[in-house]
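Multiple structures follow.
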Structure 1
Amino acid sequence: MHVTAPAGHRPVAHHPTTLIRVEAGATVTVVESHVGLDGAAAVNASTTIEVGAGATLAYHRVEQGAAGSAHAGHVSVALGPGACLRAHSFTLGASTTRVTWDVVCAGDGSSVELDGLVFAGPSDHHDHLVTVDHRGSDTTSEQRFREIVGARARAAFTGRVLVRPGTTGTSAHQRNASLLLAPTAEADARPWLEIEADDVRCSHGATVGQLDDEAVFYLRSRGIPEWHARQLLIEGFASEVLESVDVAWLRQHLRDGLEQRRPAIEAAP
């Protein structure tokens, strides 16, 4: 856990650096959390991950900066032959964030699954930039990101896939979905495929929409108050990512974070 604690009314800058090295054949779960206390702060975080041959890493990155703060994060991953990464990227706080992932499937048979969830409150601006570089053969990647965007907030996702020449058996897929909770909310999706080989299976998809009025009406017709109906639909939207977290206490913590931020996220413009 990295904690940024401003001293009084003075703004601070924090530059945490983390190295995670998983040796060949090992299996490990890591939760890296960035927490901010009240006050102006700028965080510039760097994480380097090396996963050895045949090793498996479950890595969860959680950003919970304070309102008014800025967070820039960079995660660099190198996967050896047969290595497996199961990763999550969560943004629950700060007013401005940009998280960059650079994943290199260097070894043959390596794989990565990267899921992300963003809660953007009023006037927040959150970006994810993800690059998966398939340099080995028989490599696979899955990118699944979802954003919940409140009034006057903006969220952006750029998903880049590179398939290098001379590789075979590559499978790469990405999906991005954004839920806008007000007419003034904005979401940008930028799928980006660079394929320089023939033996590939690649796809991408993106959707942007608002809460389904018919679904809200249906729940209200069953006696559920409107605020609760909206809450259920928002939780349902986030559940695909949350349910993929295999750490029970972290999954509950994220659900609590969504519930705490929901009133602010849904605040009227």
Structure 2
Amino acid sequence: MADTSSNTEKPNDGRVRISKLLAERGICSRREADLYIEQGLVLLDGQPVTELGSRALPSQTVSLAEGAKLQQARRITVILNKPIGHVSHADDDGNYPPAARLITPERQWSDPKVAGPSTPKSGRPARLDTRGLAPAGRLDIDSTGLLVLTQDGRIARQLIGEESPIEKEYLVRVEGTLDTTQLALLNHGLSLDGIALKPARVSWANEDQLRFVLREGRKRQIRRMCDLVGLKVTGLRRVRIGRIPLGSLPVGQWRLLGPFERF
């Protein structure tokens, strides 16, 4: 067993919580790390760690045992085309159904372009354990399009947070007029709640629809940005997250993330 006496050492000795190291290195989330530590499935310099809160030097080797890797391999991620009227998270608004309720066998869609474990030779979807699926990000109740739900903390960490490098692309139907100065402001120069927005890529997709590409996701950000330049949003659909497009996935249906798909 690895020496966990570091748990009692002072924080300024250079040691960091092992769960934090695993999360920062993209191996798993902190919550998952704690679960693996309780099972003895985290290794510090090749030796199992079993005490929650254990610390290690950043130079030490922290890894997962094969049992933890097998657990990760069984976790699924799904792509949902969220319809209007569903909230992303169950706690967003108790008066509306959460998007996770749409993840049922009847609503599963198989994309012929994406080979995945959901369609065996029988042509019928395989039985999947969808417990614990949680949205990796939000999409407003009155917006549609691509919403990711996952059991994998690595993917959630990749997609959520101010430091996430993953692009999100939206098609936004608007009413009103927009001159070149206002379009430039949408690209860079606006602030929300006193905080400057990161540069975006905004352009006309057609005569009444804008294309937004963002690297952040402030609450109702696009609608508020449009309001600042005198536009009214009449429809908003997220069509891409990173390298994963919404494609032809029907509204209200979902599919598994393919084994070789990456955000």
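Only the coordinates and a few stated rules stand behind these numbers; no lab work does. Just so we're clear, the structure is a prediction, and the values are computed from it rather than from any experiment. Cβ atoms are built from the backbone, for glycine too; each structure is taken alone.
Laid out as a table, the results:
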{"quantity": "Answer label among 1, 2 for the case where FRET efficiency 1/(1 + (r/R0)^6) of positions 60 and 172 (r between Cβ atoms, R0 = 30 Å, to 0.05), calculated from the coordinates, equals 0.85", "calculated": "1"}
{"quantity": "At a computed 46, 18, 18 (Cα extents along the principal axes in Å, for residues 108-211 alone), which of 1, 2", "calculated": "1"}
{"quantity": "Value 19.1, 60, calculated as Rg and Dmax of the Cα atoms in Å, assigned to which of 1, 2", "calculated": "1"}
{"quantity": "With mean count of other Cβ atoms within 10 Å over residues 44-51 derived as 15.6, matching label from 1, 2", "calculated": "2"}
{"quantity": "At a computed 0.65 (FRET efficiency 1/(1 + (r/R0)^6) of positions 76 and 244 (r between Cβ atoms, R0 = 25 Å, to 0.05)), which of 1, 2", "calculated": "1"}
{"quantity": "Winner on relative contact order in percent (Cα under 8 Å, 6 or more apart) once structures 1, 2 are ranked, highest first", "calculated": "2"}
